[in-house]
Structure I
Amino acid sequence: MAASDGDGLRDTVEQIAALAAERSLTLACAESLTAGAIASALARGEDAASWFAGGVVSYMSEVKFDVLGVTEGPVVTASCAEEMVRGVATLLGADAAVAVTGVGGPGEEEGHPAGTVFIATLVGGRAGVTRHRFDGDPPAVLDATTAAAITQLLGHLVSSTAERVGRRARRGD
């Protein structure tokens, strides 16, 4: 990851930290192929101990099933990512969460080529899942997944804030 990419990731985490503090939110993450990289990045945020509940690294499928409540079956799917994000939010009592599952590489898994990734975010009970295809060797895929997950979490937090402000404005709050 280039220095500018690291700076961008740090900036994104700081924006997440500011929103979490402003809205008194707790955040969590569930990771498969990134093996803790997202938790590590979030934990570097300003005053993270007050808003980052923690994470679950569910590298093995059994951990997804047994700890996060994911339905047994394929794990490189949008539904697995959504179940992971809901499971970690429930497990850690978080208001918002992000989860990733996919194929880091170098080979394919479950019929998906290396670089296939599903990212789920959850804010205010509303989940969203996106599918990605990242190029490069396994470390490049992991770095791209980490950056995309944190960026997607920020986007979901921002849009959730805009929706709340919009509803308040319409009600006259």
Structure II
Amino acid sequence: MPLLLLSLGIGAVQDFISTHVDREPGEINIGYINDASLPYSGEEFVAAEHEQLAALGYSLTDITAGDHDQAGTFRSVLDELDAVYVAGGNTFVLMSAFRRNGTGNALVEKVRTALPYIGSSAGSIITGLSIEPVSLMGDPSEAPDPAERVGLALVDTNSAIAESDSP
């Protein structure tokens, strides 16, 4: 399961993509999932993240997961991609979009069957078992159902912690 989890910046994206997608940048289609950035539309950091990724020469497909009314249509969109980039922003808004219509489950299925996943900030946070730790700095009130704190579980943080504690 190819994952690249970032907090800020796209420095490692080119190497990650070239390792997991065997085509030239201009032939690579990356799905840019923007739900987390929606509360901040118009902010400079939102446009900058998108522009930096586009400047690498990839074809970007802008996707708002919350606009899909069912997981099946979202799966069809994912089938056309070489990788997915889940943008930063509000973690609670992002998870709400993925939970509301089943698109999170569709994304997890595709990533577990080898769709390369790049997460930036909120896109990284949601890969864990829980998004609870971000409650200290994120605004859950911007999401329609902020009580949900379960992550996508692409990364089992409990195992990662246990393994890192081993000699």
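Just so you know, all these numbers are worked out from the coordinates, no wet-lab data involved. This is a predicted model, so every value here is computed, not measured. Cβ atoms are built from the backbone, for glycine too; each structure is taken alone.
For the read-out Cα Rg over 2.2 N^0.38 Å, for residues 31-126 alone, a value of 0.99 was computed from one structure; give its label from I, II.
Corresponding structure: II.
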- Task: Work out the source of 18.1 here, i.e. which of I, II gives that when mean count of other Cβ atoms within 10 Å over residues 15-22 is computed.
- Result: I
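Identify which of structures I, II gives the largest calculated value of distance in nm of label points 7 Å out along Cα→Cβ at positions 47 and 111. Please report the intermediate quantities before stating the final value.
Values: I: 4.9; II: 2.9.
That would be structure I.
Comparing Rg/Rh (Cα atoms, Kirkwood Rh) across structures I, II, which is largest?
Biggest value here belongs to I.
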- Query: Taking log10 I(q)/I(0) by the Debye sum over Cα atoms at q = 0.20, 0.23, 0.28, 0.32 Å⁻¹, for residues 55-94 alone from the coordinates of each of I, II, which one would give -0.74, -0.92, -1.14, -1.22?
  - Reply: II
- Note on the structure: Note: helix-only ellipticity at 222 nm (-39500 (n - 2.57) for each DSSP H run of 4 or more, over all residues; to 500) at -16500, derived from one of structures I, II, originates from structure I
- Query: Which one of I, II has distance in nm of label points 7 Å out along Cα→Cβ at positions 7 and 119, as calculated from the coordinates, equal to 1.5?
  - Reply: II
- Message: Comparing I, II, where is relative contact order in percent (Cα under 8 Å, 6 or more apart) highest?
- Response: II
